[in-house]
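Bear in mind that the values in this text are calculations on the coordinates, not laboratory data. Model, not experiment: these values are computed from the prediction. Cβ atoms are built from the backbone, for glycine too; each structure is taken alone.
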Structure 1
Amino acid sequence: MKALHIITGLGVGGAEQQLRLLLRHLPVECEVVTLTNPGTVADGLASDGVRVVHLGMAGNRDLAALPRLVRIIRSGGYDLVHTHLYRACVYGRLAARLAGVRAVVATEHSLGDSQMEGRKLTSGVRALYLASERLGRTTVAVSPTVADRLRGWGVPAPRIEVVPNGIDLARFRFDPDARRHTRRRLGLPDHAYVVGGVGRLTASKRFDVLIHALARLPADHWLLLVGGGPEENVLRRTAHEAGVADRVLFTGERPCVPDGTPGPDLPSLTSAMDLFVSPSPEETFGLAVVEALACGLPVLYASCPAIEQLPARARGARRVTGGIEAFVRALTEARAQPPGPRTVSEAARHYDITRSAAQLMDVYAATVSGPPLLSPATPTPQGVSSP
């Protein structure tokens, strides 16, 4: 089987990183087209030996990109097209149909109750999504929560399959040597209690809550924010105004150390933390939480379907409801607990990437062998909104 993955961009993000990890475990010949931004993950895919094509899409309404994408699909001899993220799903499903590929899978990574990938869920966004969804065969939800939202939108239940995100358990296993080395490179004091957060620095992630909470905690508490994004300058200003700028470390999208040289990778940064916190009130899965649990970290979270939908015995994290005061109390209580062993939690084991890859292969097999599709009216991408 030969598959083409189409994704909106390949900067650092959960969907992008998940795609790279999946491709390492799928027994399928895969190539990738990125509509825009061939960033860090594109470099990683290329180093893995995956062919990556940058479509060079100029904007959401760059309709000239559509025939280019059709030509790529038509000339590639693909058995299946798999799209990721909103814009790529709209254009990719249509291009696959025009190129004559009927086996089309789309993964819905980021459908929340009120937003999708940071865009508000307007009637136009929903209508265009549903129109393009009919051009595919299967929509993959990364959690039962997302599957419920898709059904609520009107996607027929038989067209939805749940394939959870996965992680490389071995890669995130706690490493005491990496912890010492990373903390030293970051300039952290030996006594520092490091609270960590991982993700795109956007308003919806609510990392400002952690900064304000830090200002009410003892001076040995530090905050390590791993990731880049449009809100970084706002968060830096928030830290300065709260009087904790000297205790908040920003790694950026490509982690580096104070002297500007390349910094430690995500597993090493996770090993350097003492507590992981995810204050985002709306998540579709909660991959960063699962990775923290794989590193044996205690975790506080506001929303994490990946954990909430597991049996109680498999959970290893505590949910926090409320704002800054609630997180101050939870952080204080977590610090008061003696450090536990940094072993992989049962919840993290449930999301081993090999299991997710096997489930996705079942979806691929069913999609390729499925009956012919009907020919719904072809949607126009004119309503694609900004990412």
Structure 2
Amino acid sequence: MESSFGEVAKLRLDAAIRSARACFARRGDMLRSYDELLLAVRTRTSMLSRRAQSTPRSLDVALAVNGALAAFALHHRDWHRLPDTWRPLDDGWRRAIASLAEHLFALYPMPRFMTSAWLEGELGKVTAAQDWYKLVGRGRSIREAAVPMPITRAMAHRLSSVPVHLTTIAGLRWAQVASRGGGDDLARAVAETRLGRTLEHEDFWTTVIDHFVRHADLDLAHVGPIVDFVHHQKLARRAPQPDFSMKGRTNASLLRLVEAWHRELGQHGGPSISWRRSRIGELYWLEKRDHDARAWTISEIVASEDLVAEGRAMRHCVATYLEPCVQRRRSIWTMRVETERGVRRVLTIEVDLGARRVLQARRKCNALPGETEREVLARWAAREGLALTEGLRASAR
């Protein structure tokens, strides 16, 4: 079984490398740069070795490493040093990629979380986060970058403390919360919401963050639901309250509104709507353990009433994803596990169909997945050729 997976993994990685080389085929300088990077990584690390692809998680890591090399090659004109002079520390794949990024682009030590700029994005496309990385690497302040959010000196000072596994945007959001007086736990909770994925309407969202900081007695499990509720009321398409303000709000009043909104979402009163299935396969995996077994499934939600039922059972706002599901921009999946005690829902999963990327996965009340759920998710993603966002690879070295 493992050997057969190893063969599949080798084919997947070989295909990813061929795709990168094809992308650079008409740009000889980029292709040469990519090949130099491949050679350096293969001769100095085991990150792309066949042995390193023996499990779904390690295959995902290998694909992420290859994606980073392709991103590095896109910016080859900005290299300060060549790949063949890089000497990695044998301390896990994240540190290796971070050290290679610094070797190529940085004249000064970098905030570790900013390495994620090279692990996200699409093949062959430059991202703003990559340009921010290069600017900071040259010794300039992040405040000089065209970041679409106000960055204070206090916030810039916090960047070195950002958890290393966060994406660039989530890391900036973490630093923003911390610089405004929020503790590490609140900063992490805010970074895990939609605010950790987008930078927009910053003047308004600053008032929401300040509310969280001032009301430190709020159970952090409510941060995600409040952010989702506020976004829906003020900023969603056909928002019911475009003039919504945080002025005069208390935790109690907000939570009453959130609870009422969740009840409304759970009352599916409209006509039943269904949409075509994606071309992504579902998962059935029997996990055999010492004294019992668990059956894991990941299945696609393709009807409005099932979307509502998922949101009601998991106590989150996935029912608001109806429109992007119908338009086939997103697909929503439910992970469940069956034991001798019965079947229970474990995760709700969002997939970007165009990019074939798992954007987020949440347990009940928007909690993050645990280690076991991540392993099952990685198994499915590896089999179906889906990329995982950096946050979902957080527990891998």
Structure 3
Amino acid sequence: MKPIFSNFISLSALQWVNYILPLVTFPYLVRVLGVEIFGILALVTAITSYLNIVVDYGFNVTAVNDIAKCTSKDKIEKVYSSILTVKIILVSLCFVVMLCVVFLFDFFLDNLNLYLLSFGMVIGRSITTDWFFLGMNSAKYSAYINIFAKLIFTVLILWLVNNKDDYYLVPLFTSLGYIASGLLSLIIVKAKFNIGFTFQKKHIVKDYLKQNWHMFVTNIYTNIYATVGLIFLGIMTNNVIVGYYSIAEKIAHAAANLLIPFVQAIYPHMSKRACSNNKIFFSEVKIVSIVIFVFSVLMTLLLFKYDNLVVSIVTGEKDNQSTLSIFSILIFLVITTPIITLYVHTLIIGKMQKYVRLATRDALILSVVFMPIGIYWKSSEGVSIVVILTQVFLLLVFTYKIISLSRDL
């Protein structure tokens, strides 16, 4: 239990830092750089985030399981080296693709320096070994490294970005933060765990690319699914409604993610348990599901009671009914999100990545089909209802599969 508690505290601390720092930098950068330059930086960051999806290739989820199941140092070293080799290859390909796209379109070429500076985030992300530390039940190292780097480079942004001419320092310092985190990760892996890196052979790289294909595609589906509501609202309504929905969605997701560190903290333990005894593994999944459900329901009831206060704190407006009506529906994400995450981990441990991919694909299709209907019916509230119903669909299909797997033992 001690490693689980340590992982939970570390991941929770990191999550809170990730919540708080943008609240500091966001208003400061908007005020100093202006809306136009801030918008350009936001676009560059968005494109960089898509490149990160490619480089992560789903390893942020599956690699934890792969490391946790290893029974010897040699096996750990092979998994570690294989994943880093794949990431290095993918980061190189992403850089070439990014340059091709930037040079093909003048719109992107005008900001070439920003894209080059921002690519450091992708490089840093590729060598950051959070998945290794969590798989080894040592998430504290991830917390130490990331919190230290983020604080240092956030301070540099606040200190040195003083006017519009300093805009290039934002992606520079952010990239340096990611790269520093990555390099520190590699150093700690070698110093504390005595795990070294060796570039892997072509057939091993192919095997890892093939094995992780399903989770890579799942991540793409998930990212499209996460933005499809906003896209349809932007097309079918107006910017004001999109703004209200975006605010409510961010609050709901922030609340829904509060239990995610706990789900992540028990992931390595679950992987090891599945290797030793499948019956106990599924029994523990059931117990953890009940615990998460009880806590998430209590959190939801609490948010229902104080929804007006929560929304007014975030928006600065009292009795914001437009945001409240959306939030009162999306609040059910607090229940569905952590349980779905737990079940995805369970299915990955059970080598059911393809099933997760197909279920996520079906959820995306349902979302795309019913979003316009929901908007036509009840505008932003309709989008919220479709989001929750799609989450319920995922929850049901994952529950059905896990029950089927447990009965087949």
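Using mean projected area of the Cα convex hull in nm², for residues 272-367 alone as the calculated read-out, with 7.2 as its value, let me know the right label among 1, 2, 3.
It was calculated from structure 1.
If mean count of other Cβ atoms within 10 Å over residues 8-15 is computed to be 23.5, which of 1, 2, 3 is the source?
1
I have 5.8 for distance in nm of label points 7 Å out along Cα→Cβ at positions 32 and 304, calculated from one of the structures 1, 2, 3. Which structure is it?
Values: 1: 2.6; 2: 5.8; 3: 4.4.
The read-out comes from structure 2.
From 1, 2, 3, which structure was helix-only ellipticity at 222 nm (-39500 (n - 2.57) for each DSSP H run of 4 or more, over all residues; to 500) = -30500 calculated on?
Working: 1: -11000; 2: -14000; 3: -30500.
It must be structure 3, since only it matches.
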